[in-house]
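Asks: See the structures that follow.
Here, each number is a calculation from the coordinates, and none is a lab measurement. All of these numbers come straight from a predicted model, not from anything done at the bench.
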Structure 1
Amino acid sequence: MVTVFSKNNCIQCKMTKHFLEQHKISFIEHNIDEQPEYISQLKSEGFMATPVVKLPNGQAFSGFRPDQLNQLA
């Protein structure tokens with residue numbers, strides 16, 4: 001399952017979620033504005049911006065990355 005860490009008023013987060021929905025890719029969303037307990041975890045993994053997308057294979061990336069997302073479609 002794909003996991004998306006997002007926050008409010010984040011255009012790249014909206015674009016990422018829209019891409020996943022349009023391609024019928026299931027995902028779990030954690031909004032760090034509403035669930036701040038995830039912030040320290042993401043920072044410890046080196047991420048400083050949202051969205052952070054974690055793939056089922058364990059890889060993760062930050063930002064709206066259609067090149068990476070297309071591999072899931």
Structure 2
Amino acid sequence: MIDWKQKLTSRKFWAAATGFVTAILVILKVDQLTIEQVVGLVAAIGTLVAYIVGEGLVDAARVGGSDDTV
């Protein structure tokens with residue numbers, strides 16, 4: 001089974017997602033400025049998701065309510 005917490009906090013995953021989205025936009029002949037904005041948005045979302053999941057794991061470990069190791 002896929003460990004989504006680990007996957008969504010992986011820098012490699014977000015780099016791959018950014019590369020995939022960029023390639024699709026280039027194939028669709030989207031202008032360069034729009035591509036840069038979309039890539040920035042994907043990177044921002046990746047950073048936000050990693051932070052939220054990471055803080056959740058730290059909080060869970062602090063109260064002892066999780067078997068996950070941080």
Structure 3
Amino acid sequence: MNEITQFLRTAAPAEARETLEFMLYECSLDEAPDPDTVALWQSVLQERGGKFAALADMCRNWPDTEQP
């Protein structure tokens with residue numbers, strides 16, 4: 001997940017959204033991130049601000065929509 005975290009630090013908004021949507025909602029369970037990783041992604045995206053704030057919100061809402 002470190003590679004994805006680094007990617008989210010530098011990616012354009014559209015690329016970051018596509019990757020984030022895949023990791024949060026589409027990938028297999030063995031590839032899925034844990035809540036701590038998603039919290040880190042949220043922090044990274046929030047720090048980037050602007051268009052990335054909506055992506056940070058996706059991370060913040062993910063436990064409510066995807067966790068049992």
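Asks: If helix-only ellipticity at 222 nm (-39500 (n - 2.57) for each DSSP H run of 4 or more, over all residues; to 500) is computed to be -7500, which of 1, 2, 3 is the source?
Replies: So the calculation was done on 1.
Asks: So Kirkwood radius over Cα pairs in Å, computed for just one structure, reads 12.1; which one of 1, 2, 3 is that?
Replies: The read-out comes from structure 1.
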